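In structure tokens below, several structures.
Read-outs throughout are calculated quantities, based only on the coordinates presented, and are distinct from any laboratory measurement. The structure displayed is predicted, hence computed values, not measured ones. Cβ atoms are built from the backbone, for glycine too; each structure is taken alone.
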Structure 1
Amino acid sequence: MQPVEGKRIAALIGDGFEESELTDTRRALEEAGCIVTIVGVDDKSKQKIRGKRGLDDGISVKAEELVADVTADDFDALLIPGGQSPDHIRTNKEVQRFVREFDTVKKPMFIICHGPQILISANVVRGRQLTGFAAIADDIRNAGGLYRDQPVVIDGNWVTSRNPDDIPQFNRAMLEKLAAAQPVVPPAPAQVP
């Protein structure tokens with residue numbers, strides 16, 4: 001496995017993110033040497049993004065960047081934790097743009113639990129194999145995705161997982177995908193005759 005030290009990961013979240021799906025995955029990435037940046041959706045998120053631990057209140061974090069101010073070029077991979085967060089931010093046009101940018105250039109995307117709701121709203125699910133929280137299986141199918149009830153599903157640049165119980169396998173798959181990812185080389189500028 002190639003080293004992942006210094007790889008930059010955007011963690012895209014809003015209020016109601018599932019605490020373990022951010023903290024446990026972030027810890028695994030940072031222990032491997034990655035730099036994880038919390039990306040929020042609005043100015044309020046720079047003050048506080050509230051997490052959940054199941055049905056209970058969880059930790060809060062602050063956004064370090066706003067989605068409108070960043071692009072996929074700023075990061076090596078994208079992490080989308082689940083919980084209620086994906087449903088809260090899925091209709092945001094900047095969120096959709098950001099996700100489509102990662103998918104277009106085939107950078108690794110790590111999506112767990114309800115995270116596929118954002119992929120659905122970004123219109124990138126059709127024809128892809130993925131998993132997610134059981135309650136959104138019909139949503140995935142209705143968007144043209146091929147739902148798989150497995151701890152981890154890898155399809156191209158995507159690594160998806162079902163729920164917090166799958167985090168150990170999800171973390172391994174994330175690090176393997178990140179290590180294997182080829183750097184995306186931007187096209188050379190056109191030569192002026």
Structure 2
Amino acid sequence: MTLDDILLEAEEKMEKTERVVVNEFSGVRTGKASAALVENIIVEVYGSNMRIRELAGITTPEPRTLSIQPWDATTVHPIEKAIQKANLGLNPAIQGKVIRIFFPELSQERRQEFVKIVKKMAEDGRVAIRHVRRDAMDLLKKHAHDRGVTEDEEKQSEKQLQKLTDDYIAKIDQHLDHKEKEIMTV
């Protein structure tokens with residue numbers, strides 16, 4: 001494994017971490033209805049566990065309404081139960097073969113709670129990126145000694161790794177700023 005390979009692997013892991021954080025952000029409620037809030041909820045049907053997105057079409061007919069249309073009418077009640085069990089503070093209402101979820105206006109207090117939640121998610125992402133950096137740094141040092149890499153090459157690789165780390169932490173901060181604005185917008 002070369003120094004470049006170590007840097008590439010570190011970058012891939014940092015990119016995955018960024019995607020995970022962005023994905024977690026999408027599950028945090030803003031003032032608008034979003035399919036991302038419910039699409040990954042697990043439902044027990046047909047003797048196995050499936051995600052809502054695998055069982056139904058999810059649409060937002062209005063900004064604060066979510067409509068879930070199961071492809072099989074027998075899954076309506078299991079989907080409703082799964083949404084209630086998910087503890088998201090959502091109250092699904094069955095209307096014929098469709099499940100509707102109405103989102104009440106968020107209070108300022110609730111918005112601030114959501115901001116705290118996304119800040120924690122962002123911090124977890126930053127910590128994960130720093131762990132990737134630490135592991136890659138250990139690998140760089142180990143390889144430098146094993147392969148007889150020059151001190152300059154080792155220092156250059158460490159600088160590149162630090163730049164990668166700074167870039168990905170900055171990206172997470174940008175996503176956090178965007179999500180905070182989205183949550184606080186009334």
If semi-axes √(5λ) of the Cα gyration tensor in Å is calculated from each of 1, 2, which structure is the one that comes out at 24, 19, 18? 1
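A value of 16.8 was derived for mean count of other Cβ atoms within 10 Å over residues 96-103; which structure in 1, 2 was it taken from? Before the final figure, lay out each step's value.
Details: 1: 20.2; 2: 16.8.
So the calculation was done on 2.
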Upon calculation of distance in nm of label points 7 Å out along Cα→Cβ at positions 112 and 144 from the atomic coordinates, which of the structures 1, 2 produces 2.9? 1
When 1, 2 are compared on distance in nm of label points 7 Å out along Cα→Cβ at positions 8 and 72, the highest value belongs to 2
If helix-only ellipticity at 222 nm (-39500 (n - 2.57) for each DSSP H run of 4 or more, over all residues; to 500) comes out at -8500 when worked out from the coordinates, which of 1, 2 was used? 1
Given 0.05 for FRET efficiency 1/(1 + (r/R0)^6) of positions 88 and 160 (r between Cβ atoms, R0 = 25 Å, to 0.05), calculated: source structure among 1, 2: 2
Ranked on relative contact order in percent (Cα under 8 Å, 6 or more apart), which label among 1, 2 comes first with the largest value? 2
